[in-house]
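Asks: So, here's a batch of structures to check.
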Structure I
Amino acid sequence: MTAEAIELSPDRAARTMLPVLEVRDLRKEFPGTLALDDVSLDVRRGEIHALLGENGAGKSTLIKCVCGAYSPTAGEVRVDGRTASFTTPREALDAGIAVVHQHFNLVSTLNVAENLWLGERLPRRMGGLVDWPRAHARARRTLDYVGLDVATDAPITSLRADQLAMISIAKAVASDAKIIILDEPTTALLPHEVETLFAQMRRLAKEGHSFLYVSHRLAEVFEIADRATVLRDGRNAGVFERATMDRAGVIEAIVGRRGELSARKSGSHIRESVAMETEGLSGGVAEDVTLTLRHGEILGVAGLPGSGAEDVLSLLFGRIRRRAGTVRKGDLDLRLREPAEAIAAGIAFVPADRLAESVFHAESIRSNITMPSLARYLRDPVLRLVNRRAESRASRAVAERMRVRMPGIETAIDDLSGGNQQKVVLGRWLSAGAQVFLLNSPTAAVDVGAKAEIYELIEELAGEGAGILFASTELEEYPVICDRVLVFFRGRLAGELKGEQVTEQNIMTLAAGETLKNGCD
């Protein structure tokens with residue numbers, strides 16, 4: 001995504017000097033834990049203000065205190081200069097504070113208008129029946145105000161992720177929210193969808209709405225934020241004005257040390273032996289894909305939405321059926337009609353949506369690690385009795401190797417941060433003995449510190465000889481982690497990038513169907 005400088009108009013500059021939300025010396029204690037330690041923050045009128053920090057830094061606790069889900073132990077929250085004391089999120093909403101959560105909290109069985117007015121009083125006809133024409137007309141005016149061109153009677157399930165995000169924002173606007181808190185709104189969005197969302201946020205900010213924007217994607221923060229506040233270990237770690245934001249300084253504030261992720265160019269782990277190869281592979285959008293993945297190699301597949309890049313991972317894990325072509329792993333021809341066959345062949349898959357597709361919620365870390373390999377720990381294959389001691393010992397060893405921060409192996413996975421959950425998901429496949437890893441956005445919705453740790457773990461897997469196929473919606477990741485990148489356009493390979501050729505600009509050029517000036521393989 002290309003960052004652009006945003007010049008503030010004199011009117012907006014004047015508005016942004018007036019705080020609409022102030023947090024002063026906020027403190028929140030839980031039994032045995034000090035989650036917030038005298039945190040202060042202010043959001044100005046018409047401002048897009050980023051809230052940054054690693055998982056566990058206190059961002060979620062701060063938001064919950066601001067929106068009435070938690071009562072702070074000490075300190076105060078002020079809205080429009082007046083002290084506010086909220087005991088419920090409804091009270092905060094009535095005062096003009098609305099939260100748009102990561103997964104938008106929309107009801108999939110309702111249409112757009114019904115979601116917009118869920119929890120609100122609907123217009124009534126004589127006799128008390130809902131006046132749906134008026135409700136839809138009111139919904140139309142709200143959608144037009146936020147710039148969203150979708151039908152008010154459209155099912156929620158028919159809409160794109162960026163449209164869902166804007167409906168959630170429209171719902172907040174319709175409630176007369178002065179401050180809209182966006183918690184990781186771009187996690188499920190593709191690059192062009194992020195651009196659409198940002199354009200509407202900028203327009204709404206000019207109208208006087210204020211945004212508190214939580215994200216782990218620093219490139220997006222530098223593109224959209226007027227200011228940024230960083231929390232670390234429950235304390236203020238820095239405030240950055242747009243003019244003085246620099247990536248290294250922000251990262252240092254977030255993680256407590258200075259540094260940049262550097263591009264991976266050496267390819268020192270790559271071996272001559274082939275981990276997996278395809279010839280003429282077709283399925284989904286992908287057509288006639290021929291590739292070779294070597295042991296120790298991190299091979300990227302990239303492209304615009306619908307290009308077929310992600311379909312390659314799904315084909316190789318048996319999530320979608322192939323129409324043509326062959327897949328070989330060593331001397332074996334693989335049919336891969338379903339994921340179970342891929343797992344049996346030593347192929348691991350990490351999907352983009354960790355919460356929906358990877359994590360076994362309400363289960364322990366132990367169970368999440370050993371689920372695909374549970375047969376190894378059976379005492380009796382008939383009665384299906386599990387040797388829990390052996391299972392716990394093995395899962396603990398995997399968790400320690402993956403550097404999972406946890407109270408214990410029986411801790412519920414839902415109690416872990418996003419980065420630690422993703423380490424568990426990766427560790428699951430180590431426990432299953434995988435040799436080929438298909439990673440789709442493995443650092444989605446994790447903080448910058450956890451992202452660096454996951455990169456290191458991927459590097460370690462490659463160093464041990466695993467073959468890794470890597471896809472991401474964040475183009476900046478490919479130069480950091482990949483030895484080579486195969487770029488797709490309209491279902492077919494558009495080109496191959498190696499070493500110094502692996503840049504965001506080159507990937508986007510090929511993904512758009514254009515030719516590199518210096519050429520590529």
Structure II
Amino acid sequence: MITGNIKSQIDQIWNAFWSGGISNPLEVIEQITYLLFLRRLDDLHTLEENRSARLGTPMARRIFPEGNDGIGKNGGHSFENLRWSHFKHFAASEMYAVVSEHVFPFLRTLGGDGSTYAQHMQDARFTIPSAALLAKVVDLLDAVPMEDRDTKGDVYEYMLGKIASAGQNGQFRTPRHIIRLMVELTAPQPSDVICDPACGTAGFLVTAGEVLRQRHPNLLHDAGRREHFHHRMFHGFDFDNTMLRIGSMNMLLHGVENPDIRYRDSLAQDHAGEEEKYTLLLANPPFAGSLDYENTARDLLQIVKTKKTELLFLALFLRLLKPGGRAAVIVPDGVLFGSSTAHKQLRRMLVEDQKLDAVVKLPGGVFKPYAGVSTAILLFTKTNSGGTDQVWFYDVQADGWSLDDKRTPLLPEDKLGPVPRSTLDGDEHGKNNLPDVLARWAERNGAERERPRTAQSFCVSRADIAAQGYDLSLNRYKEVVHDAVEHRAPKEILADLAKLEEEIQRGMKDLEGMLG
């Protein structure tokens with residue numbers, strides 16, 4: 001949780017960019033990412049200096065070398081001047097010259113240290129147009145407290161939220177409460193190897209890391225587990241270098257030292273070396289329509305022959321998962337009931353060859369204002385030997401926010417999300433179903449199997465799904481409760497008809513008397 005004061009500081013930084021001539025929200029967050037990275041490098045260098053002074057030993061690793069950078073006249077600038085703690089005190093014009101002519105060329109040389117962050121800085125571009133804007137942004141960023149991991153992560157998440165609110169780039173962000181729901185449903189473990197093959201800003205990986213820290217507070221006390229967490233647990237692919245930079249910084253500011261965030265066209269490249277490597281997949285991949293066969297990885301076409309990206313991504317997950325590995329993935333509704341051979345083949349594969357665990361139907365407005373498409377979360381386990389028994393269905397009708405383009409919260413902040421800080425009452429459940437999803441998911445092998453198909457959640461047997469041609473749409477199985485109609489006994493109806501006939505005859509006699 002970040003305070004209103006910090007939010008105000010971030011808003012000031014954002015507004016400074018906009019008034020300074022940078023209106024593309026992705027470019028704003030990219031320039032902020034570079035500056036935060038420079039501040040991080042200076043903090044690490046200072047830590048190493050303090051350790052060296054305390055122990056009386058030479059520095060084990062100097063991020064900023066001694067001497068000059070050799071760029072420009074007179075041997076260039078001292079490497080010390082490339083540090084945030086130094087150039088932030090320079091006059092605006094001198095700061096601008098140092099950052100543009102010396103700091104950014106230095107950033108682009110850092111790739112040799114092997115870290116994912118340094119690799120993504122190799123093509124760093126400095127696009128802040130004026131000395132006055134740079135000086136203002138550096139002052140504002142320097143005032144934001146970044147010592148605490150939670151605060152650093154929350155600050156960057158708040159900045160990323162501004163990408164979504166700015167409009168056209170919102171497709172890069174899955175709502176954070178939906179991400180948290182999917183992470184909670186899959187319950188990451190300290191031994192997991194987690195992958196998002198379309199990672200964007202790395203929201204799934206960040207949330208998985210945060211949930212692991214919360215659920216396993218001693219996780220980083222063990223040297224082996226700590227090494228695994230920082231260097232081998234998290235993997236993300238994307239083919240947008242800006243997203244890779246932003247995603248890497250997001251992981252860094254959430255306390256993951258060296259995740260594997262790298263360039264990869266997940267559907268176009270063959271997956272030698274990647275297949276059966278991961279134990280948990282979390283994703284909301286882009287569903288852009290169709291790919292040409294020529295551009296599609298051959299190993300995916302061996303699983304399902306199709307041009308549809310949503311089906312190819314499901315085939316990809318089956319390729320990447322280890323046997324026993326599990327996945328939670330958002331799919332458009334068409335995947336659940338599409339009638340093409342490829343659609344049916346893939347659904348049959350999930351039900352018969354793997355273990356399909358659940359279909360969680362999401363309300364149509366979850367991705368507004370960017371898209372109104374209906375979606376669902378598929379949860380499955382790779383077994384290569386079947387295992388589907390009962391598939392659990394849940395019909396989410398409310399996620400805590402209005403389902404119009406404004407997406408305004410319907411409840412106080414402490415009652416939002418799948419793990420709210422306060423308990424919801426019955427009426428509040430009607431505005432936020434997500435805690436109930438988790439509660440009923442935990443009972444999917446018990447009490448949920450007894451629930452009628454008229455309920456919000458229920459189970460359907462593998463045999464029933466097979467009989468319906470492997471249709472996975474919830475409405476195929478949900479039964480509607482009809483209002484009870486009270487039926488009267490036939491004798492009562494006949495007695496009433498007899499009375500009515502008598503009244504009609506009396507009326508006719510009265511009418512004849514009046515006319516006679």
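Derivation of every value follows stated rules applied to the coordinates shown; laboratory data play no part. Here the structure is a predicted model, which is why all the values come from computation and not from measurement. Cβ atoms are built from the backbone, for glycine too; each structure is taken alone.
Asks: Kindly point out which one of I, II the value 15 was derived from, the read-out being relative contact order in percent (Cα under 8 Å, 6 or more apart).
Replies: Derived from I, not from the others.
Asks: When P(r) over Cα pairs in 20 Å bins from 0, in percent is computed for each of I, II, which one produces 19, 46, 22, 7, 4, 1, 0?
Replies: This value belongs to structure II.
Asks: Using helix-only ellipticity at 222 nm (-39500 (n - 2.57) for each DSSP H run of 4 or more, over all residues; to 500) as the calculated read-out, with -12500 as its value, let me know the right label among I, II.
Replies: Clearly, the read-out refers to II.
Asks: So mean count of other Cβ atoms within 10 Å over residues 242-249, computed for just one structure, reads 12.2; which one of I, II is that?
Replies: I
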